[in-house]
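Next up: some structures, all given as structure tokens.
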Structure I
Amino acid sequence: MLTPRLRAAADFVPANTVIADIGTDHANLPVYLLKTGRIKKAIAVDVHEGPYRIAQRTVKRYGMESKIDVRLGNGLTVLQPGEADVAVFAGMGGQLINSLLQNSPQVTASLNGLILQPQLASEKVRRYIYDIGWHIKDEALAKEQHHIYQLIYAVPGVQNMPDELALKVGPVLLVKRPPLFLNHITGLLHCSKKILAGLGRSRTEKSGEQYQSLVAFIKKLEMINDDKMSGCNGGNGTDRASHSGGGVG
């Protein structure tokens, strides 16, 4: 059984593809995708010896050794261009995701899709996607133990960079406004106000560009929040998320 976060990632995986699950841990995602007939094959990668061994045992327990190739290594460096159609990066920081993609440009360029679930720095991940000539095709939210996680499905193809609000909130999320969207906005507001309180300790800080930019962002979030609350068609506004998978930076 997958967690809601991994289930949301699985929902983005195109049918009849080969996936590379980076940071596979127990290899639960590729096992699930093969059991449900979603994919043809998987490459399960982990940089740490412990999870790598656990993944091997999981694959053996399900008799999937011929379908899931478990590899020990860092990110996409253990893949050759063309070995996988889609790569999944779930449960790691946004800066690490960007670094792993940057370290293997040829493999990244050979992929048809990226499924990304940054724990932090979602805005930086979105910006990097557009910087390398890709764009965001879809996004989703998942909730686990009061935490809201953002999931991003990116594909090759140059498009204009979204504006700052869209990069921070999610360009597709802003349009779709899924059931957990209000929780997502509430989490971003909470994080932003905490950062603002830390910045506004002097008159100089309050007049600075970062402070003023954050004030403007909070106002936009509050407008979205008020609009969503008045419409009563989003998530439960009283169920406050403790974070929203990326904060504002």
Structure II
Amino acid sequence: MSQDKLPNDWLTGGLLDAEYKQYTLLAWLKRWEREFRDVKIYPAMEHLTEAHRELKTFQKEQRNWRKALQGPLQGLDFASRRLIYKHFNAHPELQVYLDELLAFSLPQIEKALATGKNLYNIVEEHLELEPIGIQPLYRDEGYLLVYDEDQREVNNYRYAKSRILLNGEQHVQLALSPVEKLKKSWTETFEQMKVRLARQFPEWPNPAVFLARVSYSFPLQQTTLPVAKRRLIRLLID
């Protein structure tokens, strides 16, 4: 299965066979398990989180649908102290199929998410984020220096913080634009690198500059940069 995203209709589309759908899900999860083994956290976590959210939403809608099929009150079960309703169940086989598939799928995705979260925590333990030099009052724009100590490699980015409205809620997002990639020299300090960037881009004479330092060589785009980016967002909104 080659898709990054689990198809929206994978539960209800095509062949409605629980065993086949379970195989489809496991094949999709296998891809992200391989990514985690290679210490690549993203985009795996994004796709897993989205799939889990959609399944939970579907589960909630299914429960609401069942309540809608609940008919008039018929009596009271005194032993269990439960009300007895007449049910209108036009598709009992479909409900059994969906129940079985949800009961299988949600724990499988949650297990994969737990693996990803553990990996994220391990990477975060090896990442230090610190400001470089005196910080200006305005920090919505600046530079993020990502330093791989093992390779002595520096990837510099300009960042811009903004707010977006998503599902009626305010969220902070951080846009990154690459500036340069270089080998860290033994003579140039990060403070000197900040001064050089300020001269190179004079519109920011005293820019906000943060250093994300990792002690191991993790994949930059799939792991180090996303973790550093989230750490920086937390720091900027504190």
Structure III
Amino acid sequence: MKNEIEKNWDEMSKAYENFTEDEESYSYTIEWPCIKKILPNLQGKRILDLGCGTGRFDFLFEKENPISMLGLDISEEMLDIAKEKSVNRNSKVEFIKGDISNFNTYIDEKFDFIFSSTVFHYISDLKGLFNNIYNALNEKGICIVSVMNPVYTAQYPIDKNGKFPSDDEWIVKYLDKSKRAYIQPWIEYNDKIKDFLSTSYHHTFGDYLNAIISAGLKIERVEEPYPPEKWKQNNYGRYNSFIETPSYMILKLSK
């Protein structure tokens, strides 16, 4: 599935950047405030971002004065956007291409803080990934992983060999581990990729917790952030949709 994911994100890169940079995006209004609340002190720390995309979080972390900041992503197109933003910001963040599922095979340094946002549902082997994170952390190192909430990914339609799903296929199938296929919300930002099908996996709460425990990591916090209260007044439909089916689960882990 690696080549499929790489191809998908190369094609979706610009649309995704436009979608997530919107000031009303879920990432800015829900995910980032929750992450910021549980961030450790990053000053003088070595940071690794697994699945960094266009570098959105890397530039936010850089403001905290870490000693080094490394972003890793499988998509060349996403990294090109990140590198262009880096130049415009006079940033010192380093970006490299690679598969996060086996990052330990080409990154052998240790980190004080490892971060990842909404990419673990593209990885089949959670236990292997959390084991690699454990081994890459310094003693007393911290990891924050923001994942798509299992309640949310449970409703992704089952992959039917590339056939586009109908709206009535978005129903919860929580214990079904079949590969999922669906249309991403950000394709509306790019007419060239209309009706573009993405594929990923569904992991349950138990899958995440058991993989973390197996790796020897300690769970410090589990957050399922709420949407902003202002949406009750100016966008109740969006607010209620998120209350019914939360998008994020954010885990703070320690070694």
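Summary of values
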{"read-out": "Given 4.1 for distance in nm of label points 7 Å out along Cα→Cβ at positions 32 and 208, calculated: source structure among I, II, III", "value": "I"}
{"read-out": "Mean count of other Cβ atoms within 10 Å over residues 40-47 derived as 16.1 - corresponding label from I, II, III", "value": "III"}
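Rule-based calculations on the coordinates, nothing more; no lab input. Because the structure is a prediction, the values reported are computed rather than measured. Cβ atoms are built from the backbone, for glycine too; each structure is taken alone.
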